[in-house]
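Undergrad: Take a look at the structures below.
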Structure I
Amino acid sequence: MKKEPDILGHPSHRWDSLGLLSRSWYVVRTIVIWIASIIHFFPLCTILVLMAIFFDPRNNDRPQRWLFRNILRVAGVDFEVKFSPGFDRTRTSFFVCNHIDIWDAFIIYSAIPQFVRGLEHESHFKVPAYGWMMKRFGNIPVPPEGNLAKYKQMMKLTRESLDKGVSLIVFAEGSRTLTGLPGAFNPGVFRMAIQFGYPVAPMSIVGAYEFSRKGDWKLFPSRITVHMHDTIDTTGMTKNDIEPLRQRVHAIVSAPLYEFYGTTRNSFES
């Protein structure tokens, strides 16, 4: 992958060239952050989940947003959000963004200025503790291909959430990046957006790959910037617009990342 010199200097990209003292520092730092984050997350998150049993989860949105943003602070992340002029803060939408790591949930929830929930793979709901929390939070399970009954249930839950004014987060890649750049987007979310008549709000997460990535437990100091792009209205679109919409959103989400890494889609080398 071609990267700008300052990005190449980030410790996550030059781990093999670091000295023993530097490596030891980052390992110890990572262990401390993981312990602090877990201690911070599970007790407070459990309280929020229990509160959601008795109260409308929307009333808990502010403390939950504080919790997620504070976890990023504990992890040493320098965090910022940039809003495009055409981003609609009030419209119920499908938020589509690139997928980096398990920390994405904290990043996204800290960035989106409205009540949101997510669509995530069905297998995540089987993870001890985490799966229970995601179910209680109201996230929607995405079944594996071929299960028609579960697919219909997912579509039903998706429509119900949107009609209640709950925006939904979707990782259209369906998997975490191995390069820092977005992979191909699956058409499913764009099909639903057009079918249900809800807009698409593209998002770009930049800098998170340098903080944490798939296959590596280490956490590095990083500045993460979330770009909230113009909201795309799907009114009047048909099934013939699914592919153009998919390509359009992918290009929008990818642009800040190509700029960050100092490359383009055509010149990108994995």
Structure II
Amino acid sequence: MNRKKIRLDVHLAETGLSQSRERAKKEILAGWVRVNGETVREPSRTVYDDVVVTVERPGGLYVSRGGEKLARALEEFHIDVKERVVVDLGASTGGFTDCLLKAGARRVFAVDVGYGQLDYSLRHDSRVFVMERTHVKSLTPGVFDERPDFFTADLSFISIVKVIPVVKDVLAPIEGIILVKPQFEAEPGEHKKGVVRKEDIHERILIRVLLSLASLGADIRGLCHSPIKGPAGNIEFLLHVFIDGNAPLAEGDDMRLTVLVHEAVTRAHGDLNPAP
């Protein structure tokens, strides 16, 4: 019998242990993959094609941790998505999409610039319309065969401020939840190696983002922190908005948003970075 060597990530994808090579890389880096009982964290590791490979995914309610983040927002802001049609921007593996369906959404448009990342169970769910290889900024009203009335956004490597004008033009009026990632909103000097740690910098970034969104027509309705940290320990925040393009900043909004941000950041650091 001829034994062949193959990259571990390729092996996972070809044997169906992971739904794609990209997903396999993430699962390997997360420490979920064992080769002959040994945890391996290198996607490029070469293995024989007859080795025993197992994937031990952590248990949970959703296909990814993103679902827990969105669930927190739905509870915190008392949002009911039952029978609603939702656009999930930056669907990735589908944590938000899964949470929305479990919360009763009738249909979800799962939009992502990538390909092959959405969990198999969601990809084959009749309630999910998969829109892969689709950049948010390329969306037009005509791509939806049914008008969405709610949106979620979990985007990386782009400021949410650059995305909201598209949401306004294509989807407004619409309510939504945005996962705000300070590391992607930070200016030079506000982060160290992609991580934002200080409370005052979190406040500065969030106030800047919220004021920018408000100036674009977003009604800021609530802000809380994600119960789970993002990559490298970044604290992330969940923002409840209503976008109709006709909500200019009113007198006193600056102070209201400043207080909202201060309370959310203080609570976040108290919960996720407790004093020793």
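What follows is calculated from the coordinates using simple rules that are stated; it is not laboratory data. Everything numeric in this text was worked out from a predicted model, so none of it was measured. Cβ atoms are built from the backbone, for glycine too; each structure is taken alone.
Undergrad: Which structure, out of I, II, was FRET efficiency 1/(1 + (r/R0)^6) of positions 11 and 187 (r between Cβ atoms, R0 = 41 Å, to 0.05) derived from, given a value of 0.65?
TA: Going label by label, the one that fits is I.
Undergrad: Of structures I, II, which gives -14000 when helix-only ellipticity at 222 nm (-39500 (n - 2.57) for each DSSP H run of 4 or more, over all residues; to 500) is computed from the coordinates?
TA: Structure of origin is I.
Undergrad: Please state which of the structures I, II yields 27 when relative contact order in percent (Cα under 8 Å, 6 or more apart) is computed from it.
TA: I
Undergrad: Also, I was wondering about something else. Can you say which of I, II returns -0.27, -0.45, -0.76 when log10 I(q)/I(0) by the Debye sum over Cα atoms at q = 0.10, 0.13, 0.17 Å⁻¹, for residues 155-258 alone is computed?
TA: II
Undergrad: One of I, II was used to compute P(r) over Cα pairs in 10 Å bins from 0, in percent, and the answer was 6, 28, 36, 23, 6, 1. Which one was it? Working shown, then result.
TA: Values: I: 6, 28, 36, 23, 6, 1; II: 6, 27, 32, 22, 9, 3, 0, 0.
Traced to structure I.
Undergrad: I would also like to ask the following. Identify which of structures I, II gives the largest calculated value of distance in nm of label points 7 Å out along Cα→Cβ at positions 115 and 235. Don't skip to the end; give the middle numbers.
TA: Details: I: 2.4; II: 4.0.
Biggest value here belongs to II.
Undergrad: Of structures I, II, which gives 2.9 when distance in nm of label points 7 Å out along Cα→Cβ at positions 51 and 195 is computed from the coordinates?
TA: Source structure for this number: II.
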